[in-house]
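Once you scroll down, you'll see the structures, which are given as structure tokens.
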Structure P
Amino acid sequence: MSDMVQKMPFGYEPPVDERKGTIVYYDSFEHTTDRELDLAASIAKERSFRKLVLYPLHEQSMKRMSKEEVKPFYKREDRLHLWKQERGAADVVVERLEIKRKKYTPIDSALRHLAETYPKPLFLLMTGELANLFASYSSFDEWIIKIRLLLTEEPSSLHPKLIANKHRWESIVKK
């Protein structure tokens, strides 16, 4: 600690940081366009989030969740880093938990890690299809009270748990 005395005027209040929380884009990023990434970044800025976290899913996670074939993780991750570098986005983080594990990571484990690592409140940005899949898991009821969902598009048919928790999610692209 410094021995220098600092003087503050009476009643000084340090400025409050208006930015709070984290928005996590949880996706495979196989078919995600630069426009969609730009939209996620603009929402993070517009709603004053501290961080935008891009969470690419491992091939094994995608295979277990949706049976969809995706490119290798490193190729999708490289594309995200390239997008981040082109935009000069300092508030964007590409999460590497899935590559560290090198296998299927349940959404519960991913959300637990994100909740422990990043500032709250936690908003999860995902596709409507992925949200329906998430709602079908037994842990959905536990997590929906801790996080909020932002959907890139509203699915044509909603899972009953999404309908029951309509107040905990919103579609960011209106039809």
Structure Q
Amino acid sequence: MAKASEVKTGNILRFNGELVAVEEYIHRTPGNLRAFYQAKMRNVRTGKLVEYRFRVDEVVEIARVETNDYQYLYEDGEYFVVMDNNTYEQYNIPKFLFGDSARFLKEGMSVIVAFESEEPIMAQAPKSVELEVTYTEPAVKGDTSTNALKKATLETGVEINVPLFINQGDKVRVDTTTGDYIERVK
């Protein structure tokens, strides 16, 4: 247990029985009122934003979170199996923790997972990944209007929009947060 004055932006707190990540933490001293801490916190599981005012002497529980790099091995039903590169231990991580970026995961990729007392609470795929185009229609000669895009299927089965010059077998870099094409990889 810690006092509210010891909390910092980035801490994970156990607040009302839920884990929340502190996004903004400001000390306020309004006029002739008592000082307090204004906190904006995001629920780790649901993503819901919570605002709360902590008294200066209020007791809070700072969760002990361990974040580490893991190697993604394979998909197992509703879980992704990842391996710790140092101990070779394997963990089942629920798919929903990765969000939309889960569709870009390929075996052998490095991912970041945060655990709070042996329970995975957050998971993050790389910001961008390099994937091979397994299928795309050939571009029609002369069809080169500005920013023309076509559909392409990647090796993970995801379909994205790519420029016309991308061919089957090319490797492309994709932003995992938006699903947008970034560039062709040589």
Structure responsible for 22.0, 74, with Rg and Dmax of the Cα atoms in Å calculated and labels P, Q on offer: Q
When distance in nm of label points 7 Å out along Cα→Cβ at positions 9 and 113 is computed for each of P, Q, which one produces 4.8? P
Structure (P, Q) behind the derived value 0 of helix-only ellipticity at 222 nm (-39500 (n - 2.57) for each DSSP H run of 4 or more, over all residues; to 500): Q
When you work out mean count of other Cβ atoms within 10 Å over residues 57-64 for each of the structures P, Q, which one comes out largest? P
Among P, Q, structure where relative contact order in percent (Cα under 8 Å, 6 or more apart) as derived comes to 22: P
With FRET efficiency 1/(1 + (r/R0)^6) of positions 25 and 137 (r between Cβ atoms, R0 = 41 Å, to 0.05) derived from the coordinates and found to be 1.00, which of P, Q does the value describe? P
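All of the numbers you see were taken from the coordinates with simple rules; none came from a lab. Here the structure is a predicted model, which means the values were calculated and not measured. Cβ atoms are built from the backbone, for glycine too; each structure is taken alone.
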